[in-house]
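Computed from the coordinates by the stated procedures, all read-outs in this text should not be read as laboratory data. Note that the structure is predicted; figures quoted are calculated from it, not measured.
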Structure 1
Amino acid sequence: MFTDTPPGKANRAGFLESDRMKTLDLPKDGRLPAITKRIEEAVKAEKGADVRRACTEFLDVASTFYDVPTCSLRVLAARPLRIRESWTTELFGDYDPETMLIRVWMRTAVRKEVTSFGTFLSTFCHEFCHHLDYQKFGFHDSWHTRGFYERTAVLYHHAQGTPPKKLFWVPMSGERWRIDWPRTNRSGSNDSAV
């Protein structure tokens, strides 16, 4: 995962604010992890309608907790494959701030196999965090900053019922960063985020 290049002066303050926000308040009632179990069962059973129902319940509970409007959801089959001259990529999910619609895909683009549950949940949490950026934090854009990825990880680990991992970052050219996954995965799970 790579961060976005910081925008020009007009939007830089919002970008930097997003980068500084490393955590989220989390509901303490245990409902999100319970719903996540149902999402996992439905994904593993390849039951799209059940995935959609459980994800919609997750969005309803999370939106109520964060005091934001509930967004819509589409759970789709095979991921779109984007092919360019020198690279290929799959779209795992997206969020449209105008329609407040999250789309997530359940199957891989090439082999059409059901995605791993961890990948599906990570994408789902990622897209919901874009919704929070617009609806709760009032950002005019939802950038992929270190803070955004940290907030997404906090929500993901809460939903999974797993301890959060410290994310380690490596600087890149153009004021961008990438997650150092080997170091992150080796680190202790109770460290605070950088």
Structure 2
Amino acid sequence: MILEQNKIYAKYDDTRIRVYQAYNDRIASEALELNTLGDSFKKDRMTWIKPSFLWMMYRSGWGTKKDQERVLAIDIYRTFFDELLSKAVLTSFDNSIYVSHDEWKVQLSKSSVRCQFDPDRDIHGNPLKKRAIQLGIKEDMVQKYITEGICAITDITSKVKEYRGKIEKDVFDNTLLPVETEYK
């Protein structure tokens, strides 16, 4: 369950929503070849998907952190994303949602979808007042993500490098950023 004050901003249309993930060359190349995550991707651990482009840039250091050098834009079906939201359990206890701390811990331990909201970021990595959602998926939901959730995968690494260079030269134009609107 998601708190109403935490809004989701993303690039989406009637059927798809874009999330971002960053990987090493092996995982990214395989994903692009297969149009899904392949055997190099560790399916037995939690993976986090992020609809906020700038949160992903912050998390990956604009594609400079080890094993996050390749940035992928992954379009997933909205029906799958909505299913993730419906199954999500917050990563921290909130007494306005959960009856008790113990009940939340039980739900968290049983859920294959975790949700957290962190401060979104600007192009320099500074926190904003707006929050960015991250969904952690594991077990059956990772399998469903790989087999049914993904529509298309686009390698945006060269664009990320271009943007990083413009930011470093202080000539970046924010209109280049993906348009992310409130997800309904």
Structure 3
Amino acid sequence: MIHVVLYRPEKPQNTGNIMRTCVAINAKLHIIGPITFSIQDKDLKRVGMDYIDNLKLEYYPTLEDFISKHGNKNLYYITRYADEPYCQKDFSDPVKDYFIVFGRESTGIPHDLLRANPDRLLRIPMVSDARSLNLSNCVAIIAYEILRQQNFINLATSEMIKGDHFLEKEATKNEKK
């Protein structure tokens, strides 16, 4: 299972988008506090839409609380200070739990935590003068790489809500009008 870990997120809109992504891919979201907004925030709920009702979420008041519960196994930190691109890591085992940690929008993951875990640092390649990407985009990039390596196990790869071949059926229906 994919576990998305947000270290002290600052923007409810990003967190709402990440919540929606987590529900869509059946990932669990872990939020490490303290945070500056309420998880019940109306803006956050609007961005997350009705998806939030199905969210697997766990909140930890501090980083120490998170580490004491989950330890350090299969924990990866996404940072611009890493040398290894995320796509070079083997995430292909669908039985394993992968914890992917993302830092604050303004300051990232604490540098002492990164220095203590040099073999667990991964980066998203980008042009040399770019500092960062949007947090919710980063979550989607990494999560979908993990899912790709696992052949999108347990995810729909065709239209399930409106049915197979919806576009063709809709076109045929419109032609008959």
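Summary table
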quantity: Among 1, 2, 3, structure where Cα extents along the principal axes in Å, for residues 90-153 alone as derived comes to 39, 25, 15; calculated: 1
quantity: semi-axes √(5λ) of the Cα gyration tensor in Å derived as 25, 21, 18 - corresponding label from 1, 2, 3; calculated: 1
